[in-house]
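J.: Structures incoming, each one as structure tokens.
Every read-out reported here was derived from the displayed coordinates using simple, explicitly stated rules and does not represent laboratory data. These numbers come from a predicted model, not from an experiment. Cβ atoms are built from the backbone, for glycine too; each structure is taken alone.
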Structure P
Amino acid sequence: MKIAVTGGTGFIGGRLIKHLRSGGHEVVNISRTPQPPDLGVTTVTWDELQSSPVILEGFDAIVNLAGESINRRWTKEAKERILRSRQVAAAQIAWVVERLQAKPKVVINAAGMSIYGTSETETFDERSPHRAVDFLSSVCEAWEHAADQIQGTRLVKIRVGLVLDKQEGAFPLMALPYKLGVGGRVGSGKQWMSWIHIEDMVGLIMYCIVNETISGPVNATAPHPVTNQEFGRKLARTMHRPNLMPVPAFVLRLIFGELSTLLLEGQKVLPRALLEYGYTFKFETVEQAFADMLS
């Protein structure tokens, strides 16, 4: 298959490109810069696509993972970049697809599970309503609205949870206190963590590409979310380390500001669509994920 990927230099995008290459697919990376880090694939820039959208003529799929990282202090300027980067990338994809004669069979557009809002008691799936209650949920709602402008092809909106990998992303930092023997719950520990292993993350993207019956929102989360307290307890058990040093909420708010909501609030999000469409998770539980990442 011929597949174009935006955000290929990012955590998920880089792993997806490796996965696609190992499967023998022809991959093109779409980037803002003409010379991104070597990904082993052809790179075209957004400017080149603006001049010649036919570069993507006849491609089987476009996977849009582009967007500024949210892992920074949320100043006014940072918030504007986070939101605008997602809206612009989706709008650019819509513009390109509109001008293609042989349109891609599917566009996979990244989104976020924050679109449901936060709760310690509710359970969310793809049928749950949107709740723009804070910055991230508002970004996710605007992000999906921008993606809805992509017309003339099947559109899948992947609502990404906490992606776990032993080398990249949040997990190495989450595991570090436990390695040092000072791990513990964060805040109250009651907040839900809807997570997914990186192998399932790239696997479900490919599953959505090839399964022509899947469209609309798809939660990219494992079927068994856990609370922060349970996450820490099971991580400590896997690492044979104590789980005795809680981190008070006010400390995180002082250090990270509004970004601390990522750690202190959560959602219990279930992958109803993937399960109904028959996707088989390689890592259903955090115990399985920890055993793989810490082996």
Structure Q
Amino acid sequence: MKLSACITTRNRTKELDLCLNALWNSTVKPAHVIVSDDSPNQEVQQQNRCITEKYPGTIYLTGPQRGVCPNRNNAVNAIPNTDLVCFIDDDVCVQPNFIASALEQYQQMPSEDKNRVIISGISQYPDGYELKPGKLTFRGYFTSSEIPETVVIHATVFPRIFFYQEQWDENIFFGYEDAELCLRALKKGYKIIHDQNLKVFNRKNNGMLDYKVNINYLTQCQIYSEAARLYVGIKRYKYITPNYLKLFFFLFLYINHMTIYLLRKSSFLSWIPIIKKSNIHKLI
């Protein structure tokens, strides 16, 4: 079996180099690596092209610059023939045995399971924290679970065939996009399993969205995350697993709790960008 990697990057040439170096120094090499570059500056794009040229087998693409989901679709749709695919951000480095462990797991599966199972591992952070697969609560927050329903996206391997059937939801700019994808995968009969041998190191470099455009707003990262939680909650209960009673109570809790939270943070005006960036009008 062959495993290929999709790397999404934006304005982080040094991190991209470290990410590629880790991938190509794996004990088992990836079949292909696709880099989709959302950097808006042509000088940075050229620097990233030069980085990718250091690693034969790496394909460089300019990204659509519309968020992480379009960027991931841009990468995965460009992969040549492969069996498995993983998605890695530029500030993540896979452990040397990541690919070998994933391939070993799939090779031990019955043939009928190889295209129906998603394997998710562990993301390790600089402070020692380890993020593991879990599930979404009713309100759309991540929580732990012995039976995974969500994945740690940077430490996850998908059957390539899944992305012939589904794509990343491009209405989500940032946040909860992996959980939404998992909801659709589970509905289609895919199974998510946890493998603690699949490990990556996440340097957690979120600085590009960690700022306020307005003194009365939350940070960009918080706004996009809350907008995504609203969008995914509505899509979950209206389309993926339809239940209008759950949809009503989700919206009731979301609106009330978010209003109280924003008032306490003196950021009530953040409702404006949250609604605008949620794209919930596309679910009507």
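J.: Tell me which of P, Q gives 31, 24, 17 when you compute semi-axes √(5λ) of the Cα gyration tensor in Å. Can you show the working numbers first?
T.: Details: P: 33, 20, 19; Q: 31, 24, 17.
Corresponding structure: Q.
J.: Distance in nm of label points 7 Å out along Cα→Cβ at positions 13 and 85 computed as 0.9: which structure among P, Q?
T.: Numbers: P: 0.9; Q: 2.9.
Going through each structure in turn, the value belongs to P.
J.: Then there's this: Say we calculate mean count of other Cβ atoms within 10 Å over residues 101-108 for every structure; which of P, Q gives the highest result? Walk me through the numbers on the way to the answer.
T.: Numbers: P: 19.2; Q: 16.2.
Going through P, Q one by one, mean count of other Cβ atoms within 10 Å over residues 101-108 is largest in P.
J.: Given a computed value of 24.2 for mean count of other Cβ atoms within 10 Å over residues 149-156, which structure among P, Q does it belong to? Walk me through the intermediate numbers first.
T.: Working: P: 17.9; Q: 24.2.
Corresponding structure: Q.
J.: So, one more: For distance in nm of label points 7 Å out along Cα→Cβ at positions 53 and 157, which structure out of P, Q has the highest calculated value?
T.: Details: P: 2.1; Q: 3.3.
Ranking P, Q on distance in nm of label points 7 Å out along Cα→Cβ at positions 53 and 157, first place is Q.
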